[in-house]
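What follows is a set of structures for review.
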Structure 1
Amino acid sequence: MHSEIEALLDRAEERFLKAEEITSFKRHAANLAQRLKIYEFLREKETSIFQPVANKLQETFPNEQQENLERSLKHWLLVLRYCGMAMLLNDRNFLEQRLQEWLSGIVSAHQTQKIEAAVCNLLQTRIKEILSDQARAILQPFLDDAETMIVGTGNK
């Protein structure tokens, strides 16, 4: 998205934008405003998103070490933050770079694939409960990418 806005602004240095370029710029600005609203919602509701996930995870894995559960929850807390930033930037490469840097190897090293998959599923369910369909449609591709990278990596 930013490269498209940047290209429009570059053209505006040479001349006034054409009507269709202004329309495109307005569309990008509105899209950015919508993404920012979703990002702020996720930031404000972070605790209320993850508390039910944590509770259900404890019920699902009652015999698992607390440290493993907490580690996986922290992973997905960071994943949601990265997904939110990638969504705001509309940059799937941003998410991929961040996750490849640290998380995929950690999941395999700690052998927490089942826990990670459970947290992911619980988080996806929670996101469906709290976000509108429209907001979820914007965030979902980034969550799907994260799931593929983290849960998919652990299952290979």
Structure 2
Amino acid sequence: MKKRYEILIADDDDDDKFLVKSAFDDCASHIPIQFVENGIEVLEYLKNEGQFADKLKFARPSILILDLNMPKKDGRETLKEIKTNPLLKNIPVIVLTTSKAQEDINLCYSYGANAYIVKPNSFTELTDIITVITKFWLEIVTLPPVIG
């Protein structure tokens, strides 16, 4: 039986969401993606709380692609909370952000990010990144089982 994968993407920028969705459509259209706009929604989604209570509709994602600069609860706080929660810490988190700041890179890895990628300047580069992410995380590595 083939495993069903799903990717959760946390980004509040409509233009970035459109580009990421288009990149997935171009290179990985078979993989369902869900978008949330801030860290509070990420955590509610992962815990199946509030508007994300339906576990069938909002299944545990195989990976989380997380922007750092979001309203309400930013990606840094969200990452730290995910990686300190025993039920969530095994979810691979890929930071995809505009920040090139070494402080952000160091902080994210210290909090347990699985990868840190600076958003590219072209759609072609973004498509290449999405291709590599899906190939590596969904075809090459063995992901941990869902806990909880």
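No value in this document is a laboratory result; all are computed from the given coordinates. Keep in mind that what you see is a predicted model, and the values were worked out from it rather than measured. Cβ atoms are built from the backbone, for glycine too; each structure is taken alone.
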When you work out distance in nm of label points 7 Å out along Cα→Cβ at positions 12 and 76 for each of the structures 1, 2, which one comes out largest? 1
A value of 4.1 was derived for distance in nm of label points 7 Å out along Cα→Cβ at positions 44 and 124; which structure in 1, 2 was it taken from? 2
Matching 0.2 (distance in nm of label points 7 Å out along Cα→Cβ at positions 36 and 52, computed) against labels 1, 2 points to structure 2
Which one of 1, 2 has relative contact order in percent (Cα under 8 Å, 6 or more apart), as calculated from the coordinates, equal to 29? 1
One of 1, 2 was used to compute helix-only ellipticity at 222 nm (-39500 (n - 2.57) for each DSSP H run of 4 or more, over all residues; to 500), and the result was -30000. Which label is that? 1
Given 55 as the derived value for percent of Cα pairs over 20 Å apart, which of the supplied structures 1, 2 does it correspond to? 1
Value 3.5 of distance in nm of label points 7 Å out along Cα→Cβ at positions 100 and 132 was derived from the coordinates of, among 1, 2, structure 1
